[in-house]
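Following this line, the structures themselves.
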Structure P
Amino acid sequence: MKTKQYIFGIILIINFHFLIPNVQAQDVFDIDKVAFSEAARHYKFQSSTYKGVAQAANYDLKYHRFNWEINPSIKYIKGDVTTFFVPIISNFNEIYFDLSSALTVDSVKYHDTIISFNHFSDNSLRLDLPSIIPQNTLDSVTIFYQGVPPLTGNEAFTQSTHASQPVIYTLSEPFGAHEWWPCKESLTDKIDSIDIFVTTPKQYKVGTQGLLVNTTTNGADNTYYWKHRYPIVTYLISLAVTNYAEFTINANLTQGTLPIQNFVYPEDSTTYYNQINFIKPIIQLYDSLFTPYPFMNEKYGHAQFGWNGGMEHQTMSSMGNFSEHLMSHELAHQWFGDKITCDSWTEIWLNEGFATYCTGLFYKHLAPVWWMPWREDMINSATSQPGGSVYCTDTTSISRIFSSRLSYKKGAYLLRMLDWKMGEINFFQAINNYLADANLAYNFASTQSLKNQLELVSGLNLTEFFNDWYYGEGFPSYQVTCSQIGTNLNFVVNQTQSHASVSFYEMPIPIYVKGQGFDTTFVFDHTFSGENFSATVPFIIDSVFFDPELWILSKNNTVDFTVGIDKTIRLNDVKVFPNPAEHLVNISANQPIKGIKIYDVLGKQIQTINYTLNTYKGVIDISNLKNGIYTIEIEFKNGNIRKKINKI
């Protein structure tokens, strides 16, 4: 089979001549906190997985106007919601909304006429229209309501305190919007635009979507008017109300200057002002890697709230802290999750996997010292259990939807492997085509939608790739055997799978060899276990590494190689066990052993044992070594054999 040979290099899509200086080690692993915080409010209340009333599918949402009265010192909401809609069926004489039965509907108006309604215990609200509204006709209703949003697993509407000051904030993903306003809980229908009016006591400020048009004063209260003129899915509408300190910074992007508006608790404002400034190079990076910032006519922003993690509310992310990791993750959602939203919770990786991978790109380009630790963490977590697919198989389990291991990390690594398989230029071109697709932009997408764009640019058929890595469970382990005679190299590559759902993972595999001051990387199209590959190098190799850049989601890989030995020494006759090992490593061979050397992952010799007796066995104590991968070189009269061992 024809082989492809590459010397390691990096194709830079964008070059920033600085690092973000205050990234902390723990930030690299904050993705677990992000995922856990997004799921934690649901763990004890799995019955809260409300899916929305089915009859709401028969109309198309166009617009919402919200009028709310909120005092953050009281957990209560009062107001009205006007909805413009278009029936998509004939004989349309009733309209359904989702609204918690814990809230009270005071009245409903249709063309300034009070109409009847039924509010059911299953959280559905039916409005009885006085006549049939013709199909494809724009019309509207206004619902007046009030009450205490229920305390459920969603906790979509939360009243709390910070530094003895009251705060109210919302977080509706995935099924919580109906707990605080009459809505359409849907992943099929985006609202074309919204206006939000919030009246609250003067000492408080309101952060939400879009642009702040004006603030009016009426006695002891202020009314804040925000308008948002981009399509938005229900769960991305939010409120945050407290005595915020407010400041705006500006980022120069490809389409002009973007205001980044921030609402933070006054007691944290000095600390967070400095941290939030680091959002500027991150948004500049994404704006250059991908299509321009999706809401350029309005803003981006942050509103501090009480959860430890964050939530990507459209144009204003809700933030529990301002680590670079969290800011980079929630910002990425403005492209992946907000501009384009998954069309089913089974496809949540289109939101979370992308946002997680974007955080990796942030490390790669702006804080490269953490780029390798990020990759290691993704792989270690995703392979910590033998099964599990990126495709979410159980949307009744919130913890499964927001699985850090699968939806976030394995999803992110699926994208890294596509980057590897397609090539960086093709990969980013396809992602940008996906973001710019007129049928997907500011709309919903499926994995098939993404796959179509990837195949169109690359010319590859990716069906098997997605069957293995997206629908399939688990991951591969590779066993590589390499031998060199003269300038000729021979590789035998076996593969085992952690889960029976995948019989074999076809992937291009990188094998890096070095010696005598030279190095090179071979890339082989691995199509079956036990496949042989041949290559040539003009130097004697001393080390062989499988996938040192961690392109492939795999675990427990082994590499054995022989160099210039006679045929009486067979690789399989040299045993190194146990592997992995914690304390003692045993070595046995069919030839007398002259010596044993141990090298670390960088090729530095760290231990030597010489033998003068005619011994066929050896023992090494590795208990003093740090956990990791090491190379053991066994020396014979007519050559050496090297084997990898994992110290645990």
Structure Q
Amino acid sequence: MKKCLKWKLNKFVFFILLFPTLFTFTQNSFSQNPQEKFTFPIKPGEQNFLSATMGELRANHFHGGYDVKTDKKTGYPVYSAMEGYVSRIKISSYGYGNAVYITHPNNYVTVYAHLDKFNTPIGDYARKKQYELQSFDIDIYPGKNDLPVKKGEVIALAGNSGSSQGPHLHYEIRDTNDIVLNPSDFGFKEIHDKVPPVFDKIAVTTLDINARVNDEFGRQEYKVTHSGNVFSIPAKITASGLIGLELQAYDKKNDISNHYGINYIKVLVDDKEIFVHNLSRFSFDETRYINAHIDYPYYYSTGKRFERLYVADGNKLNTYTYSDPLKGRFYIQPGKTSKVKIIIKDDFNIESSLTFNIHPSPAKANDVAISSFANSTLTSEILENTLKLTTECTEDPGAELYFKGSSQKISASYAKGGIITYLYDLRKGLPDSVKIGSQKKVFSFIQTVPGSSNEKINFSNISMDFFTGSITDTIYLEYKKEVKNSTPVYTIHNPEVSIYDSIRIGIKPTEPIGDKNKSFVYLFNGSSPKFEGGKWNGDIIEFKTRNLGKFAILEDTTRPAVRFLSNYGNSARFIISDDLSGIESFRGTLDGYWVLLNYDHKWNVIWTERLDKTVPLKGNFVLEVKDKAGNINTFTIQL
């Protein structure tokens, strides 16, 4: 009896001692493996293919989540990943288009975007809200009991709505803080990937005025070759001073030819880890810092994105770790070869590595007398804080820099390939002009604007307000005015500088303005003008923008165009367009009652949708379309 009691007590003690371990194991298993609860949103259980993965580089943002292919067509059923409730519905012709957000019991939120149609309960709920608000664009937050969903329930059909460039499903998983997570961490078997990522190119760039790469100041690219999974750089790299690296790489997946992004980079120099970038999760609040993460000036001029393997000044992304204040930059010491190793991983944590050497620049005389050309093609560019001047010359005549009331002569920094180069640190002052031999160049600098500071600028007929956080790094602001095709063009710096948050600009035109109520600011950085808007304050038009570059004030007095397409049953379709400022709003009424108009800006099409779809669309239909300049076209038709 005592033995039996003792055994029972021992079993009890053993269980009590073991229970915390079991509990911890169970907790950790659930927290680390929520994927066991999720269903894939497209063709669950079958192999799926992606057109984009987590963290890929996009215009002004990192791509969040997956883009799931739908065979280039709309209509695929979209399944809820888990039971939960619809916590948000957002409808717009831009961005995510038709989007549904579902909150789940494990506190994750799944997002389904670019949808074609919602299921009946969600669609009816959204349409009712659109009629209540009398707006096509809505962003609403249903309650927990309004739209419950079951795991594997068809919540919508995949589509091409919003700013989508082709039919697909955009799918995200977010946590309670709205941080977007890597779906590949959730163990979906529908995506097959055993293919390692690929190095394409490496760039080495100088980061102070005394640095050189292959005996030059600036940026040099090197092609990466590979044999199987062994990557190498055939060319010899020499450098000196403070340098930084840039990377162009891509990923591949099984059974598909697409190229994808990478989301993990590690850099080691002489076996010491100096930089890590990990995009397995990120905040949408920080995503515009992508323009500081990449070499933005190079991207703007070439369309090619290189990721910086160092943290640029003002870059506030929380995706980096680094070992010292240089934040990924490093020095090439005289007489010492540096061994560099770069490790990259794709969204499935499959890795590739590249190892190469950077040799110290050899000491040699700086021979300037190398060209038969004399003083031609004087060019200038700004790299970080350095003004770089180059010209063809047979000797070093010196560069004479002129400032307000003074001048300074500098000698050539180096010569190579028939080109002589002068370097000047702009932090010492902004020159008005330069003379090298018989060549002259006038600069348009007006002021130095430090990064992350409030700065007010008044110059000539413009005023500017830079707010804290507007720019990520110091810029040496330039301004000039010229007339093109009888239109004054105000060039405010250049578009190679990315603005993180809006700045305010005021322009006081020196030429007469027609109708101020129809005259607004347009940006001319691309092939066609982009409406920037603005409000007139007396003779000054003020506007907020995230762009620098060429601006002009144009008058728009032309009404938007409206064309009737068809009317079948309870739906009428129209094409609307505007030739300058763009569509601002539209409104339709039938016998005086508001009617929902859906809008696809990609095709300039709008179409009616009754609250009760069984009721035919008959009566006097009035369509009012307004452009951003306030011009209105009222179109009436008897349906």
Quick one: Rg and Dmax of the Cα atoms in Å came out at 29.2, 103 when computed from one of P, Q, so which one is it?
P
Output 24.5 (mean count of other Cβ atoms within 10 Å over residues 322-329, calculated) maps, among P, Q, to structure P
When mean count of other Cβ atoms within 10 Å over residues 282-289 is computed for each of P, Q, the largest belongs to:
P
Quick check: -3000 is what I get for helix-only ellipticity at 222 nm (-39500 (n - 2.57) for each DSSP H run of 4 or more, over all residues; to 500), calculated from one of P, Q. Which structure matches?
Q
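Out of P, Q, which structure matches 3.9 when distance in nm of label points 7 Å out along Cα→Cβ at positions 138 and 362 is calculated? Don't jump to the answer; show the numbers that get you there.
Numbers: P: 3.9; Q: 7.4.
The value was obtained from structure P.
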Once distance in nm of label points 7 Å out along Cα→Cβ at positions 122 and 538 is calculated for all of P, Q, which comes out largest?
P
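Read-outs throughout are calculated quantities, based only on the coordinates presented, and are distinct from any laboratory measurement. Note that the structure is a prediction, hence the values are computed from the model and not measured. Cβ atoms are built from the backbone, for glycine too; each structure is taken alone.
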